[in-house]
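Given below, in the form of structure tokens, are the structures.
Each value in this text was obtained by applying a stated rule to the coordinates, not by laboratory testing. These numbers come from a predicted model, not from an experiment. Cβ atoms are built from the backbone, for glycine too; each structure is taken alone.
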Structure 1
Amino acid sequence: MYRYRYVRVTGEGVAATKFQEHRELIDRCAAEGWRFAGWVPAHITRGSIEQIDLIFEQEAEEET
């Protein structure tokens with residue numbers, strides 16, 4: 001079983017939104033034992049993706 005962590009990233013720019021902090025966030029979460037699993041758009045305005053959620057997963061410890 002896995003557990004998941006979601007980190008919201010807000011882009012900058014007008015027509016072509018740019019995300020700059022995503023690499024640092026992925027590296028930081030990986031150092032904490034999380035594996036990058038993907039991303040989903042979280043907020044879209046006038047055809048531009050303004051926010052995304054980075055998705056991380058980690059194996060959950062089995063309860064006995």
Structure 2
Amino acid sequence: MNIKNFLIVIFIVVGLYVVLDFRDHNFKRAIDACVAGSQKLEQPMTIEEVKKFCKEQILAKNK
């Protein structure tokens with residue numbers, strides 16, 4: 001394998017790592033935004049209830 005092919009393989013591996021790492025980061029940010037938005041609801045919930053509700057809603061939309 002020459003240098004060019006080796007660099008392409010390394011670039012693809014690093015790119016996949018970054019994409020997969022940011023997927024988790026974006027999911028956490030979506031949950032945080034949902035928790036912040038839920039504070040405006042008339043029906044107050046605990047933080048754990050809100051996180052569970054938001055996680056279920058986000059995962060349901062992604063399926």
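Side notes on the structure shown:
- Label whose coordinates, when FRET efficiency 1/(1 + (r/R0)^6) of positions 11 and 51 (r between Cβ atoms, R0 = 25 Å, to 0.05) is calculated, return 0.10 (choices 1, 2): 2
- At a computed 73 (volume of the Cα convex hull per residue in Å³), which of 1, 2: 1
- Source structure (of 1, 2) for helix-only ellipticity at 222 nm (-39500 (n - 2.57) for each DSSP H run of 4 or more, over all residues; to 500), computed value -4500: 1
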